[in-house]
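Next up: some structures, all given as structure tokens.
Please treat every number below as a calculation from the coordinates, not as lab data. Since this is a predicted model, take the numbers as computed values, not measurements. Cβ atoms are built from the backbone, for glycine too; each structure is taken alone.
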Structure I
């Protein structure tokens with residue numbers, strides 16, 4: 001039975017939940033706008049509420065390549081599961097909650113990352129891995145926030161996929 005490193009992160013974004021969910025789900029936008037410079041994505045397949053994609057990242061000095069299967073739930077939450085690669089069996093979970101802060105409407109994004117640990121040395125690596133993942137997820141969440149709040153998602157000329165996502169995400173099915 002695999003053991004996991006698990007990291008939780010919360011990010012508040014000054015935008016409606018429908019926009020935040022759509023931006024997080026829009027892989028084409030992330031690729032075209034280079035939202036996360038340390039990550040590389042390649043979309044392999046997609047449907048309105050799912051996708052299969054490759055994600056490459058360098059973590060603890062090791063290049064990690066994973067194939068993820070994405071499921072967008074009826075409530076708009078997103079679950080990415082690694083089905084192939086370095087972190088097979090791991091997952092990224094994104095939950096979106098409308099929440100005002102300081103009198104301003106916005107969205108709280110709860111992010112949970114679970115990565116499998118190697119059987120023998122995993123428990124020894126857990127604190128180091130969790131620390132590095134926490135650093136990387138914090139940076140990535142701030143990049144998403146900047147993309148939405150400062151650059152303005154969706155931008156003019158946005159991909160047809162992003163328009164479709166916004167329409168689907170505005171009201172959970």
Structure II
């Protein structure tokens with residue numbers, strides 16, 4: 001086992017997971033190629049890569065750096081027992097991915113072929129996305145409050161100063 005980890009760089013479970021991901025991707029690629037619409041999918045994929053690298057990455061990198069500065073300032077001023085940044089990052093990333101995946105449905109940009117193909121309308125997507133996002137932030141807030149209370153109880157009500165997580 002140590003030989004495998006030393007030469008591969010991770011455990012065998014990592015390799016199995018990677019092979020499963022490649023198998024799923026290969027299956028999806030064969031399905032797209034069988035449909036005969038591979039050129040449109042390829043162009044959409046290239047557009048998404050370019051849009052992510054030129055638009056998305058700079059935006060959310062700046063937002064994250066600003067949040068880190070605010071987190072550091074608040075930790076220095078108030079001595080927060082638990083850093084809040086990851087409790088904001090996680091629901092924001094999930095909500096953002098859901099938005100990017102379904103924005104044509106959220107803004108009702110799909111044509112009538114969507115309803116013909118699925119039997120569903122686009123009317124519920126905005127409400128569902130907002131609801132899921134609100135639930136994610138609410139659960140994250142409850143987890144943050146619970147962890148803060150646990151840390152305060154363990155420290156006897158004292159606030160640990162200078163603790164920082166990233």
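A few notes on this one:
- Origin of the derived value 33 (relative contact order in percent (Cα under 8 Å, 6 or more apart); candidates I, II): I
- Identity of the structure behind -9500 (criterion: helix-only ellipticity at 222 nm (-39500 (n - 2.57) for each DSSP H run of 4 or more, over all residues; to 500), calculated), options I, II: I
- Origin of the derived value 3.8 (distance in nm of label points 7 Å out along Cα→Cβ at positions 45 and 101; candidates I, II): I
- Winner on Kirkwood radius over Cα pairs in Å once structures I, II are ranked, highest first: II
- Comparing distance in nm of label points 7 Å out along Cα→Cβ at positions 29 and 61 across structures I, II, the highest figure comes from I.
- Identity of the structure behind 16.4 (criterion: mean count of other Cβ atoms within 10 Å over residues 5-12, calculated), options I, II: I
- Ranking I, II by mean count of other Cβ atoms within 10 Å over residues 93-100, the structure that comes out highest: I
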